[in-house]
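Next up: the structures, one after another.
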Structure 1
Amino acid sequence: MNIRIPASWLREYLKTDIALKTIANHLSLAGPAVEKIQKVENDYLLDIEVTSNRIDAFSVFGLARETHAILKGNNLKSELVKPKGLNLVLEPDTASPLTLDVIIKNRSLCPRFTAIIIDNVKIKPSPAFIRNRLEKSGIRSINNIVDISNYIMLELGQPMHTFDFDKIKGGKMILRAAIEEEKIITLDGQTRKIPAGAIVIEDEKRLIDLCGIMGGANSQISKRTKRVVLFVQAYDPLTIRKTTQNLAFRTEAAARFEKGIDLEGIIPSLSRAAYLAKLTAGAKIASELVDIANYKKEQKPVILNLAKLASYLNVKIQPEKAARILGLLGFDVKTTAQTITAQAPSWRTNDVEDDVDLIEEIARIYGYHNLSSKLPKGQIPQEINISDLESVIDLKRALKFLGLTEVMTYSIISKDLLSLAQVGENEAVKLTNPLTDQWQFMRSTILISLAQIITSNQNLQKNMEIFEVAKTYQKKEGDLPKQDLTLAVALDNANFYQIKGIVENIFEILARDIKFQKLTGNNPLFEKENSAQVKIGDTVVGTLGILSSQVTDYFKNENPVAAVEINLSAVYSLPTTAKSFRPIPKYPSVIEDISAVFEVETALAEIVSAIKESGKPLVNKVEVIDVYQNEKIGTDKKSVTLRLSYQKSSGTPTQEKVTQIRNKVISSLEKTLKAKVRTST
């Protein structure tokens, strides 16, 4: 995340004569990266990238504190000056203080809540230095009170809010979790439906704040405002994050709250806000301080073994130097001959957890460029192939040479496409915060997407032959979804045998022996009579056939679409077939065709298997040439033409032997499959 700040604002707290470009270089080498320096009027604007775990540096003073430590760590002259008013005593300036009744119903949602009331406020434009700094940082100036809240957020990294005290009904603020169907009109004039569980504040009659996101319009500061509630707090980061995702709306305040706020910095921020209110609006403190804390201040110190420090960095850093670096970064440090014990400052408790974090802090200030560039010694680790990426690349290349075109489609589909695959919403992986109604569910099949691609491009290209390799997602209760690597192929205006041929080629490439089996159960994506399962041993690894008319009609595709979907995760987990050399037969084969009538439900794989079994050892190849259905042969019948190849290694089969085996095959088909042989040629 990036922050833009004027150099003059940074130099107000970082006192040094070092040139701005030099400061930027040191900061980029050891901390947040200065991406750009731009001259704006008589000042310079710094565009700085701060990593998400360093929320403490996402402010002007935080960056000044960080830069000071880096400069001093490099023995450069620097002084850190704190903003004025951080230690202002928050006591009433009046003998008759006002009261604010605060109730927090769920304290886990708000680790710390602070507020005071200020009176005698004069609403007017902010002083020039505040206006200029806000506008250069990308925030519009509104008035002297509202600007204070934005100024504090940029300066100290602490979001805060201001309410018109006289608009709070009953002088009461109740913080709680939102319930279903609640709404609020926020400061930007938008009516927002609040997600259940979001943090809200209400007075005696209505909601006045969508906490951590934006305040309510019904309590905003106006020109007539005289009494103001200055309100500084922290919220549960996870709840703020979920709320912003559900609303698809993120503010500058939310971006900070969801990373975690320095709880010990809340009172100084409120004091600074009161100081600025006195300075710019003539305000007086008109109430006692409200401070409700629900967190433990204790944090266990981290112990770093100096031998581990030397081992990790491959350089010996003196204990005094390491302790000095940590001290400059705000750590409370104690050293012994073997260890350094460091207590993180309040603004670093969220990202410093163990001794490795301390090593990182010492290394970056010491300078990564000062560490040894010597390569480590020892045996080179052996590469372990933990993925099938290389196999997938080879498979894709082979599919290209089979004439197929690779496509890439979205893994997220709409509710309509989910129902087309006849997958229930409760059975699918649903996104908590979908961007549109077209992207709601993680798909469990790729075939729907390929059918959509064929239809979308049918005016540009006829008879498309496409494939995609991607993950599919199956819901698992109480766990992450099951993600299988899947190959899907779709052929426009094709028949079952064409896709079957593609499948046979695919498994030749994958070096696995397969068999086709009649589809068990019902697969809504395929026509029942024109589909089959692909098995390796006893494991079903795919389904092929003609896509159902329900699918093609939905996409308005008049041609039949032949398709297959193969679970590559399952395939790659199974052993490959051992390759063996077989010489090309020296003698030609005898080829003849047989046509026979079968029951419609008789699977082609079953017919082929029966022929191979009964034709041993002479029949070495069986191909399905044609399947024909007509009322003349019966509505529940089909005529299948098969091509048989008879072959011997010792010579060409004699006609007598061929006739003998043929009669054996015909007898087997008539007895086992109740076939009626029509012709043989």
Structure 2
Amino acid sequence: MQNQFQLIQPSILLLLLSGLLPTFAQTINPLPEKHQQPDTTIVLEKVTIEGFRLSSHLRTFPGNLSVLAGKDFMLSDGTNLATTLNTLPGINMQSGTYATNRIVIRGMGSRTPYNTNRIRSYLNDIPITTSDGISAPEEIDAQNLGRIEVIRGPSSALYGSGLGGSVNLFTPEKLKNEGNFSLNYGSFSTLKTNISGTLNTANTHLWGSLSHLQSDGYRENNEFRRTSFLTTAKWKQSKWTLKSTLLLTDSEAEIPSSLGKTKFENEPQAAAANWAAIEGHKKNQKAMAGLSFTNFLSSTLTQQLSLHGKWSDNYEKRPFNNLSDQTLSAGIRGKLSHYRRVTDWVLGIDWITEQYKWKLDQDNILLNENRETRNQFSAFAILNYRLTTRLSLSVAGTLNHIRYRLTDMYAANGDQSGRRNFPVIVSPRLGLNYIVGEHLSFYASAGHGFSMPSPEETLLPAGDVNPDIKPEQGMQYETGTRVNLFGNAVEAEVSIYWIELNNLLVTKRITEDIFTGMNAGKTRHQGLELMVRNRIFDYSSFPGKLKSSLSYTFSRNRFIDFTDDGNTYNGNTLPGIPGQYAQLQLLWTPDKKLELSTHLQYTGSQYLNDANTLDYEGYFLINLKASTQFSLKKTGNFHLSAGVNNLTNTHYASMLLVNALGFGNNEPRYYYPGLPRHFYAGVTLRF
């Protein structure tokens, strides 16, 4: 009981700071016009979103959805998306290095070793997620984004039925012609540059951005470099619109890997000995393109057809072997949307085919080579019915069919080729939203979701196709409320969820270089999520404006039925998921030219293994930032900023590996050390 009280104390402090401070009434601003993109910090009741249907306002939706935009991307130096995503409740993004990240939403994906594979991710409706379920939205520079929509759980048929939910990225749509140049430099020789520009004519919109990020890293064998180019174009006519997106990325990262407890506590800047000895690293080149044609058939009927493709070429040098892999995919997405005063509906199909090739070698000797072809087809439908001016009903569903074909291209170990045709999966969803009045609304929903196994999880340790592996499937039940008070001076959203999950997919490490998958029976995920945005005061003169934003998550994630290697873990807490975490941002603008902000983050304790015999205690971080701007005659705006992250120099693990194994006489390597106190400064010129 004492330990629980100690964990709750920081969360109570954050709640008191944000929720009990005095507020003053503000003038209510009108809702934005349909499709208008906000360019400042988002407040809950004024958001135009795409996540559930054609396009509407957040307060009318029967489900959870969070939006980030504008200054939400400027909390820190902008080098890592984790700082931004972690401000939302229900989301925990762990970042071991710039190239090693994991996003967990409502407990989904916590067992994935080195990446994210239980959510869906999109850029301008183009799927970033590969057919094996891997998503890496953090590879896109936050400065290249206009907004992010995050859906927690299987809440939107538009973006599949992923159990974890989806992270949907959108590039900016600016109405004015302008150019931007930014330069940031910080500790560990971290350099980030970005140049972007917008050109608009009567019927054409062009936008492009070139970004570069490099760092020597805090740890040994930790250098990183990434260059990316992202551009969009839009052509508009009275009856149709054509939009294109192109993303090119080239990156190279050294790999320090995780550490055992002794080195983590005494020598956190070190790399794992075996990775340092061979100078382990990975190189990555990617290209992604999409073309979307929208045809306005009538004032109420719209047809959209999208074509997209992806290519990647990767190489990873590792202590036990070297991995080379290539991915090539293509897809088509069609959507027919109908909107009227009382009802609207959407019908659509998605088809993606992807070829994934990989080979392993050591000392120039080929060890294995395979090719896997995946085909995914889904059909989805959404019906929204406004029963009254206050009560709306949403009914949706997706039909999914996926099949794999593995071709063994290495004859020395016998032919291990095989096929898997997974059964058709139907994922229904039902939601209700009731608007009590101008300041209060309630919603409730129930939805089905699933996650497919990755290539590693579909194979047995010997390399054969596992005929018994199954997709994990579950039902999510959720209810919540949205409140705004004092003319939107205080805005809050509270949600409670319950997820029953069957056939949990577990990535199991057999040896240092061999992984396999297994279904782990049943789990239960329960939680409470809170988001509060508060205008504490708003004066035209000193002390200026002060705003706060608080998010808090409490979750309980347990095995209901799980036995592994003869050990029964029923009732144990799932490892790798903090029991609670909270974030508080305070933004003070004493005058028009000066802005001061602080970002407080508390992450609660979590277990490291299924047996719950090892745990990692919670930690608290403080980040500070100051910025100022000047207007330059006939040029534009000049913006200066500087900040410090981890002000208290807290020693903590920014990413954890659950159920780590020790090989030989070495300790299990559970820990990725977080960065110590570090500084940065930057300049931005808008012209």
Have a look at 1, 2 and say which one yields -9000 for helix-only ellipticity at 222 nm (-39500 (n - 2.57) for each DSSP H run of 4 or more, over all residues; to 500), as calculated. 1
Of the structures labelled 1, 2, which one yields 3.2 when distance in nm of label points 7 Å out along Cα→Cβ at positions 165 and 669 is computed from its coordinates? 2
Read-out distance in nm of label points 7 Å out along Cα→Cβ at positions 149 and 397, computed value 6.1, structure in 1, 2: 1
Just checking, which of 1, 2 has the largest value of FRET efficiency 1/(1 + (r/R0)^6) of positions 389 and 573 (r between Cβ atoms, R0 = 41 Å, to 0.05)? 1
Comparing 1, 2 on FRET efficiency 1/(1 + (r/R0)^6) of positions 317 and 621 (r between Cβ atoms, R0 = 41 Å, to 0.05), the highest sits with 2
Starting from the value 121, 66, 46: which structure in 1, 2 was Cα extents along the principal axes in Å calculated from? 1
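None of the figures in this text is laboratory data; all of them are computed from the coordinates on show. Model, not experiment: these values are computed from the prediction. Cβ atoms are built from the backbone, for glycine too; each structure is taken alone.
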